[in-house]
Structure P
Amino acid sequence: MSVTYDPTAKFDVKVFEEIYRTGDDGEWPVRLYQPQGPGPFPAMLDVHGGAWNRGTYLDNENIDQALAACGILVAAIEFRRAPDHIYPSQIIDANFGTRWLKAFAADFNADPNSVGALGTSSGGHTLMSSALRPNDPRYASLKIPGATADASVCYVMAGWPVLDSHARYIYAKTSGEDRLMKSSENYFGTEDVMREGNPQMVLDRGEQTHMPPMLILQGTADSNVPLGISENFEKTYRAAGGTVTREVFLDMPHAFARQPGPDTDRAIAIMKDFIAQQFA
């Protein structure tokens, strides 16, 4: 790998958009945050959250800008959402987006062998589903002409992630969180599908084919995703042979790092250090 990364570096950032996927379901944009410098830079895919039903590719703009400004090409993709598009449509799009970024990284002054990824909330579920099984024929069903790379990534950063889609559904159901419960039903349909398309249960069943180094960030006041979900995933991932770091932020709510503040600054600093470790 020819890329180097210095988390203390500072670059101007060019922000622009491309269409990364075109199909019968429309044209799907990617917003690129490109450091302006000699490069080549490492590249990172951003998969936003929104309970599989909402959210946009601008949700993590604060994080994307900060990471690009220290020398990372960030590609924030838009993708299909429920209820119009059900499981595994979002994972298919994230898998395609990863391969697209590898195929065209050099066009944006980035190294195709350096692609890592950030997934937040339900985007953590989407990203981790593809990262654990990047060659799953369902997830990799959309082809890119001339591209041969798979959707494996160098690392995963998961912010306040839904890493057990079935456990989150049960939590929403028993807590009276009707909006979260309905969002899960819109995307997965049934509890059986929630169990199948489930990063935690993929590990439990031993179905993973890849285990990239992983960083998990979550606040202790997260009312959308119980802390026990990421805690259990951390233990299982490590027991299965994976490398994982979990950072907990006292009294911080779900999606806290989308807003400026001291804890957001700390979260971004942790992300930078984690990425630097991958390219040390």
Structure Q
Amino acid sequence: MTQIIYAVVIVAGIGLLAGLLLSVLSKLMAVKADEKAQQIEEILPGANCGACGFAGCSAYASALSQGETADTGLCAPGGNETSKKIAGIMGLASADIMPMTAVVCCKGSRDKAETKMIYSGVQSCKLASQLFGGDKSCTYGCLGLGDCARACPYDAILLCDGIAVVNPSLCKACKVCVNTCPKNLIELMPKGHLTAGVLCKNHDKGAKTKKDCAVGCIGCTKCVKACPNNAITMDNFVARVDNSLCTACGACSEVCPTKAIDLIKL
């Protein structure tokens, strides 16, 4: 019995010494916390969306603290207020962030776009698009199965009559939806600015586009000829607007036969 007690005491003593040794070593070898990075991370939104170009809020905070970047305006969800707070911590000039919002460049709702089959699989745009491009005749159009809506951390996207629609007042321009859409239909546009927008990305020739969707761009070039500021060009049968040149005169939307291009204020 005595031998058992001695063995227990010895093992307990060794455990205690080992614990004390580990405690001392952990303090001696501890990595000093980056206080600036911690302060910056606390004021970031915490969405970890990657809009800043880094892996997440922690990575952006660390990059600022370590001098890997001096741009305080990379956090679109945080906006100008966050940029000013970061600048105050770092002693840098605050960068102005233009408020942006995501826009789904498709108007092909169920009553406007033709369907080529009935899809009854998993309700996912990514999966449905792998089956002949999805159920719509237009292989470029929004499938309306909600991948972007589920991915949005701000609940800014709703599904309406077969297409995704963004609520600009809730959107933080985090780009999560942009990176999620398998059709690459979502773009960022400036908030509060009246501008012309082409809500179509169909690159088929006009005749096929017109057959597939009543509101698709048919590449007729009428908008290009009507624009007094040369803000519109054609990109493989679909019009594109240069917002830096657009004055929102409305000439393009007036001549567009399918109303694929219209004035937008977000």
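The figures follow:
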| read-out | value |
| --- | --- |
| Parent structure of the calculated result 6.4, given that distance in nm of label points 7 Å out along Cα→Cβ at positions 20 and 148 is the read-out and P, Q the choices | Q |
| Computed 1.2 for distance in nm of label points 7 Å out along Cα→Cβ at positions 60 and 92 - originating structure among P, Q | Q |
| Top of P, Q by distance in nm of label points 7 Å out along Cα→Cβ at positions 188 and 204, largest first | Q |
| Comparison of P, Q - label where distance in nm of label points 7 Å out along Cα→Cβ at positions 44 and 252 is highest | Q |
| Relative contact order in percent (Cα under 8 Å, 6 or more apart) from the coordinates reads 18; which among P, Q | P |
| Structures P, Q, by mean count of other Cβ atoms within 10 Å over residues 116-123: label with the highest value | P |
| Winner on volume of the Cα convex hull per residue in Å³, for residues 172-219 alone once structures P, Q are ranked, highest first | P |
| Which of P, Q leads on Cα Rg over 2.2 N^0.38 Å, largest value | Q |
| Per mean count of other Cβ atoms within 10 Å over residues 84-91, the highest-valued of structures P, Q | P |
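No value in this document is a laboratory result; all are computed from the given coordinates. Quick caveat: nothing in here was measured; it's all calculated off a predicted structure. Cβ atoms are built from the backbone, for glycine too; each structure is taken alone.
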